[in-house]
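Here, each number is a calculation from the coordinates, and none is a lab measurement. Just so it is clear, the structure is predicted and the values come from calculations on it, not from any experiment. Cβ atoms are built from the backbone, for glycine too; each structure is taken alone.
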Structure I
Amino acid sequence: MTLLEQSQRTAPDPQRPGPISLPLGLLKTARPRQWVKNVLVVAAPAAAGELFTRQTAVQLVIVFCLFTAAAAAVYLINDARDAEADRAHPDKCRRPVAAGQVPVPVAYAVGGLLAVLAPAAAAFLCTPMTSALLTGYVGMQLAYCISLKHVLVVDLVVVTTGFLMRAMIGGVALDIPLSRWFLITTGFGALFMVSAKRYSEAIRMAPEKLGATRALLTEYTTGYLRFVWQLAAGVAVLAYCLWAMEEGGTGLLPWRQLSMVAFILAILRYAVFADRGTAGAPEDVVLRDKPLALIAVVWMGMYGLAVADL
């Protein structure tokens with residue numbers, strides 16, 4: 001027996017999904033680490049001061065679960081579609097679908113089922129507009145996976161709109177009017193983080209490896225991406241200030257106006273990481289930087305006092 005034949009006989013069999021590994025693989029493909037983004041569903045009710053009733057809390061839990069299911073559907077279909085390409089990637093080859101832990105047909109089937117059930121459940125448990133928003137989110141994200149991620153600027157807009165939809169859906173489900181300043185602040189705040197992430201990826205990765213992780217990074221210049229995140233940060237700050245100044249309270253102090261200081265400090269602190277090229281994962285920046293986390297807590301406290309009119 002030759003050495004090659006012996007090595008082939010002793011090589012491990014390809015990973016096959018078992019009764020436990022398949023559910024775990026599906027869960028991993030749903031990206032639990034990304035679920036923290038869906039906490040944005042409380043943004044609109046929080047901004048309107050509508051968080052303190054049992055009915056609201058129950059409705060927001062339902063909306064969070066439905067949006068998480070819709071996002072999981074997109075991840076499953078995306079990984080099934082990119083399975084062959086992911087197997088050739090040094091890191092993405094470990095994804096359950098690419099590694100064979102989740103068969104491609106199963107990923108397509110579960111993803112398709114969630115994509116249909118999430119909006120349908122929203123129509124039954126929430127409102128027709130909630131269902132329409134979830135349907136639009138799924139459709140837009142699938143279009144992004146198929147083609148829009150290859151279109152300059154449109155890719156930034158689609159990812160930003162996904163964050164904006166998360167922030168809107170809580171208000172839509174509870175029939176809370178959405179302030180124009182809230183939408184502008186949220187939209188440009190999201191664009192700030194998305195473009196800062198692209199900028200960080202572009203300046204920290206060698207030129208020959210840019211296209212391997214995100215094809216459009218070879219088309220953007222770092223100067224352009226810097227311009228986008230700086231512009232977005234400026235508009236977000238301006239919109240928030242106009243929003244804060246629009247309403248006055250009768251509390252002990254003008255908490256809404258004072259919260260502008262914390263908001264601006266948070267933007268400036270995040271911009272430090274964007275400028276260094278270390279803002280690749282927004283959730284990591286927010287959770288790992290203690291000063292930024294403290295600023296966020298102070299801002300939430302001030303805004304909470306403004307909503308309670310204390």
Structure II
Amino acid sequence: MTSTRHFLTIPDFTRPELLALFDLAARMKRPGYTDTPLAGRTLGLIFAKSSTRTRVSFEVGAYQLGGHALFLSSRDIQLGRGEPIRDTARVLSRYLDGIMIRTFDHADVEELASYASIPVINGLTDLLHPCQVLADLLTVRESLGTWDGKVVAWVGDGNNMANSWINAAGSLGFELRLACPDGYGPDARILARNQAKTRITLTTDPCEAARGAQVVTTDVWASMGQEQEQEVRARAFQGYIVDAALMRLADPSAIFLHCLPAHRGEEVSEEVFEGPRSRVWDEAENRLHVQKALMATLMGGWQ
């Protein structure tokens with residue numbers, strides 16, 4: 001086992017490191033950025049879950065920084081035929097300069113990182129989605145100037161996105177309110193750990209969460225792998241739509257975020273999703289820039 005630096009969860013970086021990451025991402029987003037900190041380096045992309053934004057943003061980001069990304073479907077490598085994760089980690093560490101993995105069980109990512117001698121980046125697990133929340137935070141900074149003193153409202157399932165927002169609030173100190181139906185709350189340990197660091201409220205009332213908030217965000221009611229629960233969840237989540245009425249309760253400057261893909265008419269109305277407060281396309285683009293900063297920091301040796 002190694003002491004290699006990984007990014008599996010937002011608290012893996014200190015607050016100063018996160019701020020430096022956002023500063024670097026902002027520089028990389030500006031026209032004319034031409035540095036190539038990944039020149040000659042290769043990132044392996046392991047996908048047990050399909051993706052649009054994760055795959056494209058990591059592949060394009062590695063290329064723009066002078067590196068190369070190698071797509072590795074779990075169906076196409078020995079991992080999908082029963083090779084232990086620890087063996088895959090040690091083999092890939094001999095070939096690659098970094099690994100991004102997008103999978104189901106968070107414990108698999110932790111095991112991969114514990115045996116890899118190269119950086120491992122969590123592209124998504126059922127527990128956490130830290131790269132997306134980094135992109136969301138960069139979008140908040142661009143739109144509102146800062147998250148300091150702001151209130152973020154999460155409306156919907158207490159899923160991997162909600163858990164990562166909780167980690168972000170604890171790391172950066174902003175107020176977070178989560179409105180989740182009974183039985184669909186976030187991870188209790190993550191919630192308790194971060195409630196000791198900043199103000200985080202869990203409620204079942206979307207109006208309570210959204211009132212006066214500067215950021216309102218949500219996700220689909222049934223995440224990937226939960227499709228068989230769609231009908232049950234649709235009933236449980238009635239009233240948890242982010243629509244114009246809910247947005248009127250938020251601060252007049254409030255923005256709307258969604259990690260995508262979105263189910264218009266379920267968790268968000270068409271009016272809000274396509275409206276002037278929506279920043280979903282900026283948010284999607286910012287996956288590219290924060291991940292470039294993350295790859296440069298972990299694989300390119302940048303500080």
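When distance in nm of label points 7 Å out along Cα→Cβ at positions 29 and 61 is computed across structures I, II, the figure 1.3 traces back to II. Consider the structures I, II: one of them gives -23500 for helix-only ellipticity at 222 nm (-39500 (n - 2.57) for each DSSP H run of 4 or more, over all residues; to 500) as calculated from the coordinates. Say which. Of the structures listed, the value fits I. I, II: which one has volume of the Cα convex hull per residue in Å³, for residues 109-148 alone, as calculated, at 43? Computing volume of the Cα convex hull per residue in Å³, for residues 109-148 alone on every structure in I, II gives 43 only for I.
So relative contact order in percent (Cα under 8 Å, 6 or more apart), computed for just one structure, reads 20; which one of I, II is that? Walk me through the numbers before you get to the answer.
Numbers: I: 17; II: 20.
Answer by label: II.
Computing log10 I(q)/I(0) by the Debye sum over Cα atoms at q = 0.09, 0.15 Å⁻¹ across structures I, II gives -0.53, -1.31 for structure I. Among the shown structures I, II, from which was the value 0.95 of FRET efficiency 1/(1 + (r/R0)^6) of positions 69 and 165 (r between Cβ atoms, R0 = 25 Å, to 0.05) calculated? Derived from the structure labelled I.
Ranked on mean projected area of the Cα convex hull in nm², for residues 229-276 alone, which label among I, II comes first with the largest value? Spell out each step's value before the answer.
Numbers: I: 3.2; II: 3.7.
Looking at the calculated values, the largest one is II.
Source structure of the calculated read-out (mean count of other Cβ atoms within 10 Å over residues 77-84, 19.5) within I, II: I.
On FRET efficiency 1/(1 + (r/R0)^6) of positions 117 and 261 (r between Cβ atoms, R0 = 35 Å, to 0.05), which of the structures labelled I, II is highest? Present the calculation step by step, with values, prior to reporting the outcome.
Working: I: 0.20; II: 0.50.
By FRET efficiency 1/(1 + (r/R0)^6) of positions 117 and 261 (r between Cβ atoms, R0 = 35 Å, to 0.05), the leading structure of I, II is II.
With respect to mean count of other Cβ atoms within 10 Å over residues 53-60, the largest value across structures I, II is given by II.
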